[in-house]
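S.K.: As structure tokens, here come the structures.
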Structure P
């Protein structure tokens, strides 16, 4: 479909940097004293006209030195409350302090490229654009363990988002780096698990596009270990099911046919039936091996068996801290789908709180 669109309209032309909007960059930081100094310096060094940018750091609930470190920088407006009510409550409180055209959200433990704000803001020259999402980049070093699969996954996910954006709209934004028109902000329920996704999708439901800008990127380290990564994935999966329930009217392609198609194919299937279909496909394939003499059936079955065997070997070696890079992808892929199943169970049991201990990252 994208190739057909290019035939008639050609490749999309990026807007220039004229008439940039005013913006506020918001950083929500909870007990981030190990990263906050680097984040502040990175944020203040970003390219953007000085008379068009403001900075807000909200540190609600932080019990470490994070608020004190932020308070040393007069350029930054510090919002702090000793009560911890969750990120979405902090973000909602912050929105009452913003009077600029655009608000950019970014996590405290991620670092942006110097041109990120410029590359995001130029898209708002199009009145049909309601939000712009940046790219998440996971840093992988030579000593990486199986958590390196996260970086490989995000390269794949980035390509999908690029195609989504070119076709019509990205399906949701990631909290590491995304922006919205301030006047389109709609508070999400305080029990929202993946608030960034919900905030952006509520804007899409109003008929605005969410653009993906890979030249605005947030870099972060991989999870501290596989256990921490699994914890994060289960939380996202639980939030995915919650979002599907809240956005149920998008399941029917009535008001926004193309957006609904992208949403169902890219998100809903992944967060619901895909892991179970994988199990069913393997089981049916196993049965067919004994009932159908087709060589094609056998090849498909043994290919699946080999992939899952590699995944099990990846888990075995990872549990013994033995690094075999060949096994990273199958192990991470299966871990992600297991997390979806676990996330569904956790959400249905009501065990996923909006307050959670963030996953540890390598330093």
Structure Q
């Protein structure tokens, strides 16, 4: 008989602390900009608080819901299909960024909900097909579902697509997928990635800005590639955000300048309350604050992997693995960008950055993870 598990207090308190901390940092990072642009320093704080309330309701709903009720084709395919349909709608509704579905002043980013939808699908699919994981009857539909979802998401958000692919790879690796199929999948990604990058000039410009410029000068002395990549307004100075981010991180030192005392958020660091909020944390709270945030994500990974080992139900095990992997993978990618360890990609730091869709998606996923802890038996 499986070990009886109770509500994971460590995980729950970690999540509550991170969301509350995120609200504080969103106010700190956005108040100056909000006051200058909207004459309301609380604008982003109040909006994020509203999303936080809705997200906690979703967390408690999925926490109380027996995760085994999600084990069926309806929950496996309906959320996935809905996300894909919304992504198609967004492509035409938001002709500039292809990201946002707006209802008045409220904006929803459907690509954020691709993460929990994929996790549920993978858990259901791998549970059913684990005994024949290396057959073409398993690999073909799995590759089709993951490939189509990643392709649709890539149109607007290459970073989120990378998170989805990494999560899928982790789940299939643990399920026992043969290494030769990973090599085939890696080769396919190598072939597709340049197409995804070249489809948006600013993506190529970010890659060029991240790497050493000398190699490009050797293969393209006339500068045609750089000129083409720079044609987008979004790519006029793709390295500016990262430079300001590194200044903020360096200025924080070990102890930081103090909460609300950061300088880079004073219109120097773009998206200070969104994608680069980790830089504000590093500047104001220093190495210790930045490390504490990283440690919180490690706690989530630890509790998810713990459930994977303790729960005997395969569906619950793969849910725990998928949820913890997808959240921590996105967090590490975001932090890597802030520290200039990876090219700039536009997605938020889970539970910390400003963004309602991200918060709702993340807390819904964590509610499912807590449900595994509470109802597994």
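What follows is calculated from the coordinates using simple rules that are stated; it is not laboratory data. The shown structure was predicted, so the numbers you read here are calculated from the model rather than taken from an experiment. Cβ atoms are built from the backbone, for glycine too; each structure is taken alone.
S.K.: helix-only ellipticity at 222 nm (-39500 (n - 2.57) for each DSSP H run of 4 or more, over all residues; to 500) computed as -14000: which structure among P, Q? The partial results should precede the final answer.
M.R.: Values: P: -14000; Q: -23500.
Computing helix-only ellipticity at 222 nm (-39500 (n - 2.57) for each DSSP H run of 4 or more, over all residues; to 500) on every structure in P, Q gives -14000 only for P.
S.K.: Now for a different question. From which structure (P, Q) was Rg and Dmax of the Cα atoms in Å calculated, if the value obtained is 21.6, 74?
M.R.: P
S.K.: From which structure (P, Q) was relative contact order in percent (Cα under 8 Å, 6 or more apart) calculated, if the value obtained is 18?
M.R.: P
S.K.: For mean count of other Cβ atoms within 10 Å over residues 121-128, which of P, Q scores largest?
M.R.: That would be structure Q.
S.K.: Comparing mean count of other Cβ atoms within 10 Å over residues 273-280 across P, Q, which structure shows the greatest value?
M.R.: On the way: P: 13.5; Q: 26.5.
Max of mean count of other Cβ atoms within 10 Å over residues 273-280: Q.
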